[in-house]
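K.L.:
Structures are listed in the sections that come next.
Every number in this text was worked out from the coordinates using simple rules, so none of it is lab data. Quick caveat: nothing in here was measured; it's all calculated off a predicted structure.
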Structure I
Amino acid sequence: MNQIATLTEFLESGGLQLDYYDMGRRVTPIHRDDFVRFELTETPYPAPLQQQAWFALILSDPQQQELDPMIWFLRFPLDEQAKLLQAARDDFLHRLMENLGQNAAGKREEMQAAIQDNPYLFQPKEERLAIFHARFTASLHKPVSRYYEHARAYFNGELGWDQWSFVGYQGIADLAARIGSDIGETQMTTAIAELPAAPLEALCHCLENESISKPITLALIKRARQALKQPEADPRIIGSVIRGISQSNATDHRNELILKVLEHPVSTRSELLVAISGRAWECLSEPQISERFLQRLADNEVGQELFDGVLSDLLYMPTSRAWLQSSLRNPQRSEQLNSAISHFFDNLRQSEAD
């Protein structure tokens, strides 16, 4: 018998069907073959968070389709290139095999018991869990939650825009995952223009996991531009919009807004800088945006601690490392940015020495 090399191979040997969702920066599906390549350390994890891969593993039994799938939320540590530290995965796999034997066939109850108190498990925050369930059930065309109808009535303008406190977050997540099918884009763009800050923020945090259309992007951008024109620009609304349009199909409009935000004094606020680096990081591959972003990061309201944290986070992102290294070598950097970068590397060397 060939030695089992991956967690995927072990679980599929028991006849299980596996699905994967990234649960870190965004709640998005991961293709099975991509995950296997990650397990074999052939490719890095696409969007690491805090030097870890956070993901949901969904286990379904095709022979028992009447049963709900099992869902494990797992996190594995990564190396400096965002590739899997296989020792952690092997430890998790060894723990499973100790309890289940050489395969997972027909052992649903035993499998649930086998991962109790496992150090690689984590419990997502309620909001992330709501988004996951909304996206997963929508992908399978399963029924929505009991919160959905009330949320749809609110976003249709039937209840009054001031009645947002009674709308469940799960309902908003269900709605965001079904735009274009159960609720039209015109209805959603109309709602975006009227929403108070709190439901707008909740909607954007759900939309950051979706590839949204140009009309919805423009409706959200209009809200951000209105906020930027106020005597006291509201970073809550602006940061929420940046998150909401982070996966927009209208990338030019997204990038134009982010550049405009970075030219505004409010962009030194930590929540805006973290929204850009943590959710809309793809826009930073544009040199004009990345240069302005790094300058604002060096001038942030918190100080060197935030600069170090954001820079470390981006350096561990496979898609960010190249542009960031290029930006750090830019000879036209300001003295303030030069100083922040010098302190960053000094602190990094000190932590490695410790």
Structure II
Amino acid sequence: MVGGGRGAFIGAVHRIAAAIDQQIELVCGAFSSSPEKSKASGEDLFLPADRVYGSYEEMILKEKELPEDVRMDFISIVTPNHVHFGPAKMALENGFHVVCDKPMTFSVEEARMLVKLVEETGLIFALTHNYTGYPMVKQARDMIKAGDIGKVRKVVVEYPQGWLATKLEDSDQKQASWRTDPSKSGLGGAMGDIGTHAENLAEYMTGLQIESVCADLTSFVPGRRLDDDANILLRFAGGAKGVLHCSQIAVGEENGLNIRVWGETGGLEWHQQEPNTLIVKNLEGPATYYRTGVGELSAAAQAAQRVPAGHPEGYLEAFANIYKNFAHCVQARLAGKEPDPLYTDFPDVHDGLRGMVFVERVVQNSQSDDKWTTI
């Protein structure tokens, strides 16, 4: 693991998710830019001192020297955005697979370099857009792919939060501080943090790529350097139209990622805070409710289930589904086999590039007088 030491938020989430299916073991780490903090974090996690490193560079080079059955098989990067590219690039160059938090890089240029490296090395790269891991998201995707709602006409995806309704970054709140700092977050504030999740979910569920955007970004909190609210019109390949709204100043909202998709003969609706339910709307007759663990679901949805029907599967399990699928692919590679296609279902380096280009184009469009900007 790179990052995720004492005081970090997302590192613990990744460690829990990676461990859920007992296919992945944390064996080493460079948990902080401070060698002392990295060492202390390694002690917290009961790692041997000689597998806790002062930098990711040291970790990658020293792990590479270890016997194949001892050294790490992949790295998981859980740092702020501006520290994604360096360890990902070095890991790929030294033969290690990569799991990386989103957005994939600090800039589009860095993202293109990672795509090139993955294509040249053939190594496996997973991006933790964790919301694609929910069983009902996979069910919706498979129903759309099968034509159950006809040709997609309209997509509405939203991701409102309220935690940055005040200038929290002026306090000692670490998560607010780096997310609103353009030197660490990149071009996008709310767009880079949660807007990329909404973009990825819309493309994953519909199977359609966003072709152009008309965007209006705002920094409502005085003195904030990056956007905290975004309203975007979308045009998809194939003619579908859509709306993406994300906000971190929507007072009282927690984690309201929701998506609705309408086709020629039906519609689908899914809410992240009620993830076990998928609402299917029909041209005639009442809506149908699909539930995790109940009835005949798609193979991908069933593979993403862990607990009996009626028990909520949530954020950690969705994260874990990305790690589980990634682990199966790495295990197949180590055994010299092709992975089961069921397990290749996770966001990859190409999704990461699309996310970075999306943020860049949205920011460009919002700052220009052009009505539409092509992705």
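K.L.:
1.08 is what came out when Cα Rg over 2.2 N^0.38 Å was calculated for one structure; which of I, II is it?
P.N.:
Numbers: I: 1.08; II: 0.98.
Attributed to the structure labelled I.
K.L.:
Once Kirkwood radius over Cα pairs in Å, for residues 194-337 alone is calculated for every structure in I, II, which label goes with the largest value?
P.N.:
Details: I: 15.2; II: 17.9.
When Kirkwood radius over Cα pairs in Å, for residues 194-337 alone is computed for each of I, II, structure II gives the biggest number.
K.L.:
Tell me which of I, II gives 20 when you compute relative contact order in percent (Cα under 8 Å, 6 or more apart). If you can, show how the numbers build up before the last one.
P.N.:
On the way: I: 12; II: 20.
Label of the originating structure: II.
K.L.:
Continuing with the same structure: Quick check on the output: -10500 is helix-only ellipticity at 222 nm (-39500 (n - 2.57) for each DSSP H run of 4 or more, over all residues; to 500), derived from one of I, II. Which one produced it?
P.N.:
Working: I: -16000; II: -10500.
The value was obtained from structure II.
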